[in-house]
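The next part holds the structures, each set out as structure tokens.
Taken together, the values in this text are just the output of simple stated rules run on the coordinates, not laboratory data. Predicted model, so just to flag it, every value in this text is computed and none were measured. Cβ atoms are built from the backbone, for glycine too; each structure is taken alone.
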Structure P
Amino acid sequence: MATYDLWQTAYVLGMQASGVQGQQGLPAELAARLRLHLAGFYERPAVIQAMDKWSTVWGPAIFEKQPSSQSYADNAMYVAANQDRSVYVVCIAGTNGKSKYDIRNEDFDVQNAVSWQAAFASSPPEGLSPYLAQGTVDGVKALLDLIDPFITRQTLFEFFKSVHSIKAQLIFSGHSLGAALAPALTLALFNPVVSGLLKREDWRSVTVYPTAGPTPGNEDLAKFFGKIFPRSPSLPVPDSYKVWNANVWNSLDVIPHSWELLMLEKIPTLYPMSAALKKEVSLLIDLAVARSIQGGRAMGGPYKQQPNQKLTGHYQGPVLQDMKAFDAELLRQHIAVYNMMLNVQGVMDVASPAAQ
């Protein structure tokens with residue numbers, strides 16, 4: 001019998017999408033390696049004890065902007081299902097620290113923005129004008145175009161068109177960059193304003209579980225997502241990770257502080273720093289603020305944090321003296337602390353990919 005709840009399970013499965021980060025190869029090669037990683041992951045006794053048995057039912061598939069034997073995965077995605085196919089989890093990788101395209105484009109191209117209609121040739125609910133960062137649009141489109149190279153030879157849309165069941169739950173999970181992409185991908189597949197897309201009523205439930213995500217768009221994007229996928233439970237429970245359709249974030253994690261202006265400005269105060277380091281970090285944040293302001297002009301309004309659930313972080317370490325120490329703390333708060341907050345160290349310690 002599983003000891004992890006469905007939120008913990010979705011998070012752990014989502015993190016495995018980053019299982020080949022840091023490795024070089026063509027998309028087919030990296031997809032094959034990720035497939036082997038997942039097969040080994042499912043069979044680990046600690047995983048089975050915590051989560052019961054799972055298997056890959058779509059993918060994994062890899063996107064590379066410029067494929068070569070020396071390139072890295074820019075995006076990765078797979079779908080896992082439990083034994084009785086009552087739960088499907090779409091798992092989206094976070095930023096690959098070795099991918100220049102990820103960092104330059106999908107993470108940091110926020111000064112350029114695109115309307116929902118222009119990005120996906122579909123209408124939002126009447127009265128809303130959602131905009132997304134160009135980097136987020138590029139990432140979602142890459143995911144929509146991926147084809148499962150192993151099992152179904154289908155896109156994600158085609159796959160779910162064929163396997164939907166009113167007895168099954170469908171969950172979209174992603175961490176960091178994956179958490180920015182997951183809600184927009186879900187909207188692109190399930191926008192009820194547009195005929196011909198997937199239908200939520202064909203499933204028992206369709207939910208999103210993003211963690212540590214940056215802000216991908218404006219206030220109307222947040223309203224659009226919240227209207228179609230309202231948070232559940234609707235009333236926030238302080239410091240609880242058990243919530244659907246809300247970005248779960250650690251209050252001391254730098255990444256979710258991007259790209260809303262007021263949140264960006266808090267970054268130099270997250271940890272105790274020397275005066276010299278605080279000045280250095282503040283200069284970097286000034287550049288991030290400039291990008292955010294430029295993106296806000298393109299959207300006709302500022303970046304606005306999406307529906308979210310804050311988990312209170314704690315710092316008890318020394319005063320940080322240099323950028324190396326700052327980066328190390330940033331990474332710890334962005335990865336390891338979530339494993340602790342969700343109480344999944346038992347599995348992640350034995351089966352954790354190098355996710356970012």
Structure Q
Amino acid sequence: MPNTVIIGSGSYLPPNIIGRKHFMDTTFFTDSGEKIDKPAEEIIGKFVEITEIENRRYIADDQMNSDMGYEASKKAIASAGIDPETLDYIIYASNFGDATSDARPNLMPNLASRVKNKLGIKNRKCITYDMVFGCPGWVEGMILANHLIKAGVAKTILVVGAETLSRVTDPYDRNKMIFADGAGATIVQATEEENVGIIASNTVCDNDVEITYLESAPSLNKEADQNELYIRMQGRKIYEYALKNVPDAIKTTIDDAGLSIEDIDKILLHQANAKMDHAIIDRLMRLYGKREYDEMVAPMTIQELGNSSVATIPTMYDLIVSGQMEGQQFKEKGNIVFASVGAGMNINAIVYRFP
């Protein structure tokens with residue numbers, strides 16, 4: 001049975017760097033719709049203290065999600081050194097598609113077909129598939145790609161994660177400062193080499209009461225147009241859910257790979273917010289009886305890039321593999337983890353071994 005290895009990667013960071021000043025004139029409202037009677041500067045300062053997000057990237061006005069996905073895909077294809085006509089599948093993770101500036105999702109035609117078109121691929125057997133799975137979408141796309149390769153129905157697959165969350169956030173919600181835009185892409189390919197690539201994966205979907213933790217809802221400002229829908233999240237419930245379930249899911253995947261935490265060189269965790277990510281890694285280490293660990297094992301980009309949903313992990317992977325994250329690198333024959341949590345609630349994890 002073939003294994004699935006990453007042979008190329010690419011990412012796209014939007015041009016607009018958005019810092020604190022961008023939000024200084026904002027009027028913020030509580031989850032119950034009450035105006036927050038505090039200076040914006042104080043609200044923003046508290047937000048940065050908790051999340052560590054100082055800057056984030058926003059897409060240009062004349063760009064769309066699929067434009068970013070195309071740019072990241074071009075780089076991944078060039079990195080892999082393949083002919084794009086040889087792609088069997090394009091799997092595109094996104095939750096809002098080519099969202100317009102007035103927060104309207106646009107998912108038809110699907111994003112994968114739009115990128116195929118932009119790449120100029122004429123191969124009718126290159127199948128285009130969109131993955132709508134919350135923030136874990138790119139990881140789930142990789143898991144699907146692995147299944148397709150192991151089933152023998154595909155040999156080379158492009159997996160993209162791209163989102164424009166700046167266009168679907170409530171102008172009056174403090175949580176809008178978490179979200180960002182970006183794109184990352186990988187090329188995976190079948191190999192007969194043993195014990196390499198995706199050696200274990202795990203997905204959990206809790207869709208009972210958890211389904212309301214992160215959803216679309218009208219503006220918190222009742223005087224604003226209530227027909228428009230924006231990202232709404234119950235931050236405390238998501239935090240508690242993630243801490244209870246994500247470390248266990250990661251450990252289960254590491255166990256399934258026949259490894260222990262000492263065998264893992266890097267953990268590429270979805271960049272949700274720094275407080276939550278730090279807590280998840282800390283609790284994972286405690287499951288292995290470790291109270292001290294080298295924080296370099298879990299690199300972070302959220303402080304400068306924000307939370308770009310499905311794009312955070314493939315972007316971070318590409319930045320590391322291309323030598324653009326200071327002090328971070330992957331080891332030959334080393335083991336890394338990809339793990340994410342998001343709307344659903346859905347959790348997934350992969351243990352990947354470099355050739």
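Quick notes on this structure:
- Parent structure of the calculated result 0.40, given that FRET efficiency 1/(1 + (r/R0)^6) of positions 78 and 150 (r between Cβ atoms, R0 = 25 Å, to 0.05) is the read-out and P, Q the choices: Q
- Structures P, Q were shown, and helix-only ellipticity at 222 nm (-39500 (n - 2.57) for each DSSP H run of 4 or more, over all residues; to 500) at -9000 was computed from Q.
- Structure from which 0.35 was derived, FRET efficiency 1/(1 + (r/R0)^6) of positions 214 and 262 (r between Cβ atoms, R0 = 30 Å, to 0.05), options P, Q: Q
- Structure (P, Q) behind the derived value 1.12 of Cα Rg over 2.2 N^0.38 Å, for residues 70-277 alone: Q
- Comparison across structures P, Q (criterion: mean count of other Cβ atoms within 10 Å over residues 118-125) gives the highest value for P.
- Between structures P, Q, the greatest calculated value of relative contact order in percent (Cα under 8 Å, 6 or more apart) is seen in Q.
- Source structure (of P, Q) for FRET efficiency 1/(1 + (r/R0)^6) of positions 30 and 142 (r between Cβ atoms, R0 = 30 Å, to 0.05), computed value 0.20: Q
- Computed 0.5 for distance in nm of label points 7 Å out along Cα→Cβ at positions 190 and 206 - originating structure among P, Q: P
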